[in-house]
Structure P
Amino acid sequence: MSCVQRLLFLLMTSSLLLGLLSGCSPSASPPGSSAEKPQLPQTTQELVVVQPGPFAGTHFYLSDYPHNQTIQQVLDQLPNLPDGLNPEMLPMYWVKLNSLFTEDYLSPQSVVDRWRMASFGSPDLEDARFHFKEHFNVEIILDASGSMAGKIGEKRKMQLAKEAIQEFAQSLPEGANVSLRVYGHKGSNADEHKELSCSSSELVYPLQPYDAEEIKAALERFEPTGWTPIAGSLRLAQNDMAGLDADKNTNVIYLVSDGIETCDGDPIAVAKELSQSEIMPLLNVIGFDVNADGQKQLKAIAQAAEGLYANVTNQEQFKQELERAKEIAERWEKWKQNALSEAEAVRIDRHKWIERYDKDWYEKNWRESLNLGAAIDYLYAARKIGSEAKAYFTEQREAREAFVTRSKEELIEYLLTLTEKSYEEMKEEIDQKYSGTGDESVG
């Protein structure tokens, strides 16, 4: 969240709550409207479509979390809630506090899309992009903007990404081709360098089989410095694969970014055009330690191209996402050798992805609950709220955690009923039951 975004958010949060707590409507909405009395999700269907809060995925509950001061500044802007106020104010305050830390709870569609990816090569899939062709090509589009200089643990994000890409390229089977494009690696992220940086998108390793020395040299040519021209880089990726028509090529593109487009392009529209081009690539998007706004846009890019989105927060998770591409390439190699039987081609370990989905919901629920607990304790210690509010919020926090747990169990049971159905049948059923949901990684 930029300084400007944070200030706007603070103003919005303060004015809304001050209006509510003073008994005044913050808008011209009629009495009893949802705008006057905001509600938290009451059903599983509502929970999976709600937008994540600005502090989703953070670790406010950890005393040494580097962004705690930013979160505390937002909490400091909330109105005081001393004992003795009208008790009707408590639910409204709780809704706003909860919305700050609401996690991005995944739709069951995310699991079904992973099942489809695991079925890569199956003739039963209607989507031709998932059918093996004579050639297998992978392009990685890597964010080299200034924010990639940030650290995860002891290493910069760019260093972690480079190491994972090197390892991935080395693991590809003989005959598979790989290329690497980087963007935002010139100039700086200062305003005066925007034009230069937004025009910087370079194919540093052209599409070819893995060559250890060449790809090592390519990875050493750039460092994170500038802006984020995602749309322009996606458009250039189509040129990188020009002539590799989908009738003879299985084309896969991985877009890796730690933030949103900052060069005034429309990456969602470009992603849709790319997916419908003659190369028909499968476009997968990896968000590298991305905030809520970044997740929203990157997820929409993947959705527009009917690809997959994954949000990773460390090097190991990044490697796991690239590992899936390696597994597909290995199955392609067996297919080329006629060593892959039809039974092997359609075999899917669906229960594995259900377990990962279960774990993802559990971890998000756990993190959200701990963050809310830390926020309640902070507000009480700062004398922003009294003991009555603290007791009420603690009770609501426990109820929220229990509700999310019940929703998780409902969805796990539902996914188990889908395991024997085709992808098209599952997608249609989920669209009807859990409409409006996005796609994201569960691994």
Structure Q
Amino acid sequence: MFFKQFYDEKLSQTSYMVACQKTKEAIIIDPKRVLDDYIEVADKEGFKITKAAETHIHADFASGLRDVSRKLGAGLYVSDEGDEDWKYENVPEDTVFLKDGDVINVGNVELKVEHTPGHTPESISYVLTDAGGGSKEPMGVFTGDFLFVGDIGRPDLLEEAAHMEGTTEKGANDMYESIKKLESYPDFMQVWPGHGAGSACGKSLGAVPLSTIGYEKVNNWAFNQGNQADFVKELTSDQPEPPSYFAQMKKVNKTGLPEFNIKEVKIGTPDEITGQLFDLRKKEDFQKGFIKGAVNIPYNSKFLQFIGWYLDYGQPMTVVANPEDSESIQADLASIGFDHLQTIIPMESVDEYSNDAYRNISPEDFTKGYEEKNILDVRTTSEYEQSHLKEAEHIHFGHLDQKEIPFDKNDEIYIHCQSGVRSAIASSVLKAEGYGNVINIEKGYAGIEEALQ
């Protein structure tokens, strides 16, 4: 048997390839939309990707399931569990819809379906047995967003992101029953989760790429709650705010996306900028001068985590960026279902357009008479509730373009996050919304606390 884990750092998302080395057949579990990595490995090892399967309809990234069928001719395997609201649509006629207890054979490798609802009603896991290697015992389980290292999947995304009222509590109770199923699994079984640290699909995911059932039984909080009521209360409290793009992902992963391919993108300085505008420069460069209306999302490892809060899927996009990054930007945006990058304005040409800026202020200067200032705390709710300035108004940085700002557009507004990264993004968002006197507090709340001591 062949086993390969693929980890997308920008999405904190994990997918897998399993192959039978005798028959050379391979399957991809939870494929991401850009298939290059899987094709490269399969070609290197001499495998043919004949199947692709998903654990559930994902909310945090754009699935590559249908493209595996279109581009590679692979058969698809998806859940047929859950209610009618979350059934896969627009999949090939030969797609296999799976129920609890069904088995997928990949050569001499066996994947048995276990219905594990809670994160979503249709969620399934795949228990792997290497029959070709002579084993009658399962080696491990692909748990998707059901069980993580140190945590479990959140049950509230259908309610928070897809606005399906009343699904959180039911999901939490379903999750309790799903966890109980694992008590009969051997402790030696490996756990292969769908996400790692940094994902918003849980509260406290571990950074270790895999675990075992036995280790999780001892160390994962979900196995160590006194009763079901305590379990439900813990699971449904203090979950992080889901990025805005999650709602779009639930929809398009259910109904399908067009085939993704790299395209030619216009490079230059257009007379008119249409659609949404993002500036991908470092915050230090952006702050000094930028195009009015631009939102600053630096192009780094956290690019997708941040831009997903502000994407308008109904508009084309122009970016200020390095033209050499065109293909990687397209691939990154495609991974959260956006295919409408229209124009790249080279970074060195942005001075032609620059007609706006904002100020930075040190924590030391800010704290002089800060009680009389208009302060906006743009951290998460949990960060704010842990500790905050009593004078500060609080709005999550990702909600600034959706909620009413409690200040006039001509007021001086002092913005902070925890360290200064999100407040720089927030400053650009407020400028784009027409707030003229935005001041970003360097080093964020950590710097403010230090300056006040």
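Given a computed value of 21.8 for mean count of other Cβ atoms within 10 Å over residues 221-228, which structure among P, Q does it belong to?
Comparing all candidates, it corresponds to P.
Compare mean count of other Cβ atoms within 10 Å over residues 285-292 across structures P, Q and report the one with the greatest value.
The structure with the largest value is P.
Check the numbers for distance in nm of label points 7 Å out along Cα→Cβ at positions 117 and 357 across P, Q and tell me which is largest.
Between P, Q, the highest calculated value is found for Q.
Of the structures labelled P, Q, one was used to calculate relative contact order in percent (Cα under 8 Å, 6 or more apart), giving 22. Name it.
Derived from P, not from the others.
Out of P, Q, which one gives -16000 for helix-only ellipticity at 222 nm (-39500 (n - 2.57) for each DSSP H run of 4 or more, over all residues; to 500) as computed from the coordinates?
P
Computed from the coordinates by the stated procedures, all read-outs in this text should not be read as laboratory data. On a predicted model such as this, the values are computed, not experimentally measured, just so you know. Cβ atoms are built from the backbone, for glycine too; each structure is taken alone.
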